[in-house]
1. Figure out for me which of the structures P, Q the number -16000 belongs to, where helix-only ellipticity at 222 nm (-39500 (n - 2.57) for each DSSP H run of 4 or more, over all residues; to 500) was derived from the coordinates.
2. Comparing structures P, Q by FRET efficiency 1/(1 + (r/R0)^6) of positions 70 and 166 (r between Cβ atoms, R0 = 30 Å, to 0.05), which one has the largest value?
3. Given 1.00 as the derived value for FRET efficiency 1/(1 + (r/R0)^6) of positions 158 and 198 (r between Cβ atoms, R0 = 41 Å, to 0.05), which of the supplied structures P, Q does it correspond to?
4. Which structure, out of P, Q, was relative contact order in percent (Cα under 8 Å, 6 or more apart) derived from, given a value of 11?
5. Given a computed value of 0.75 for FRET efficiency 1/(1 + (r/R0)^6) of positions 38 and 110 (r between Cβ atoms, R0 = 25 Å, to 0.05), which structure among P, Q does it belong to?
6. Out of P, Q, which structure matches 4.5 when distance in nm of label points 7 Å out along Cα→Cβ at positions 126 and 238 is calculated?
7. To which of P, Q does the computed value 5.1 (distance in nm of label points 7 Å out along Cα→Cβ at positions 182 and 254) belong?
8. Consider the structures P, Q: one of them gives 24.4, 77 for Rg and Dmax of the Cα atoms in Å as calculated from the coordinates. Say which.
Structure P
Amino acid sequence: MKNKQKQINFSKSHKAYVKKLRKDKFWVIFFRIFILMAFLGLWELLTYYGVLDPFFVSSPSRIVAQIIQLAENGTLLSHSWITLYETLIGFAIATVLGYAIAVILWWNERVRKIFEPYIVVLNSLPKIALGPVIILWVGAGTSAIIVMCVLICIVITTMSMLSAFLSVEEGKILLLKSMHANKFQILFKLILPNSMPEFISVLKINVGMSWVGSIMGEYLSSKAGLGYLIVYGGQILRIDLVMAATVVLCILAFVMYWLVSLLEKHYTKNR
């Protein structure tokens, strides 16, 4: 037998609502692109007619030319890969460790009360002040940069996830306890699933913070990477190089954020 397909007749109000949503989405995307293109066009015109000095502010055409030059000689790929590698490693380590520490602090209230003040103090401490100490401990280069990245992200991950764990309704926990659920079951059946939206939000935050950490680390100790190009370009007064490295950095950060957004959409769709 052939399966009969049922046609769902939507009301006019529903169709109008869906049409409005599509229209709003179109205009949001349109204005995003329009604002960016208008900004770049105005920037190019102001530098072209001498209103702004391109020596100090560069220009979109000069930045594109610089990126092409870096790509042709292989510099762009090598430096981008180094910074991307450092960022991804730091992002992964900070997220996993921060999540695990939050679970431990939720599990043991006494441990949480002991270590919570230290976590708050560590979060308020300017991480760049620890730069010389980090270099002394793990050496200069990639290791120091990854450690800097981890230090910036791990505290935020721990505090955010711990707050999400503790915000679960007490009534739901009592209900599971009344059904003789142990703490392990409460954690995996209630606490962790309920904290997934907050976890995705933490991933989004960590995307930006991990890039900040890797660039800060490259400022302190690096002979390669996008942060190194930015510092080097500033030292030799080549603003085109500085801006080109910054644009590539923004593109990589956007792609990483976009991937996390895809994860969020997948979770929301299958929820």
Structure Q
Amino acid sequence: MTQRQSGLPRLAIVGAGKVGRTLGRLWRQAGRFAPGDIVARSHDGAAEAAAFVGGGRPLAAPALPEAADVYLIAVPDREIAAVAAALAAAPQLAPGAVAFHCSGALSSAELAPLAARGLAVASAHPVLSFADPARAAAQFGGTLCGIEGDAAALAVLEPALAAIGARCFPVRAESKLLYHAGSVFASNFSVVLLDLALRAYRDSGLDEATARALLAPLVRKAVDNALALGPAAALTGPAARGDLDLVGRQQACVAEWDATAGEAYRALTELAISMAQARETRPA
């Protein structure tokens, strides 16, 4: 890896959204990478990102960054392969550089065109909400980060991530979709279920304040118990008790209220019954 005049490897960011901005700032502040070119959909967006990072030359797509030591491809998942192909066609790429993306669902194989050009490729997935880059940067310390890819790329990325407080763990490239689904179930779908619960409370006649007051302790205690005891031991309710008559009546009620919610209730109930049955058959 070459060293620039600053004495630091140069980081180019393609896709100057929330993740790219956060990592760029943290690595500049930690003195790990020097900011290089920063590419966004518009020049204004790139300039805003450069200001947040604290350096770098803003560029508007479809412009591509000049030579760098590390390339962060921080575009949406659906665009990673196309950006990798476009970047691989750029004459300024130097073999031995590192390229990586931050998708939780896609593997480093998305960067195959860059690997064919002699770059070391990887993926690094920080498990953190990046909704607000400033908040994400402040909260990044201790963040778990799933990594996979070429050994040469990981030899650069793992210490760089550790330097800004990440706790890296390996992920199998072929299992990235299933691995990411775990986070979707834990985070995204939990929010969907909370919304369903609030809707059911409201449509049963409760006011908003009462609905939220009911929801908060139920959710907190369920999560605390599941983490402390394990999900199977923490499972409660009619499905866990084997009260299938009540389960059937409630599923019909939910389906009449909202057909999609009724299907979700049916599927989740099947999983809950399976958990309860497996719990009963385990040796004491």
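Every read-out reported here was derived from the displayed coordinates using simple, explicitly stated rules and does not represent laboratory data. Bear in mind that the values here come from a model prediction, so they are computed numbers and not experimental data. Cβ atoms are built from the backbone, for glycine too; each structure is taken alone.
1. Numbers: P: -27000; Q: -16000.
The read-out comes from structure Q.
2. Details: P: 0.05; Q: 1.00.
Structure Q gives the largest value of FRET efficiency 1/(1 + (r/R0)^6) of positions 70 and 166 (r between Cβ atoms, R0 = 30 Å, to 0.05) among P, Q.
3. Values: P: 1.00; Q: 0.50.
Attributed to the structure labelled P.
4. Values: P: 25; Q: 11.
Derived from the structure labelled Q.
5. Details: P: 0.00; Q: 0.75.
Derived from Q, not from the others.
6. Working: P: 3.0; Q: 4.5.
Going through each structure in turn, the value belongs to Q.
7. Working: P: 5.1; Q: 2.5.
Clearly, the read-out refers to P.
8. On the way: P: 24.4, 77; Q: 23.4, 73.
Going label by label, the one that fits is P.
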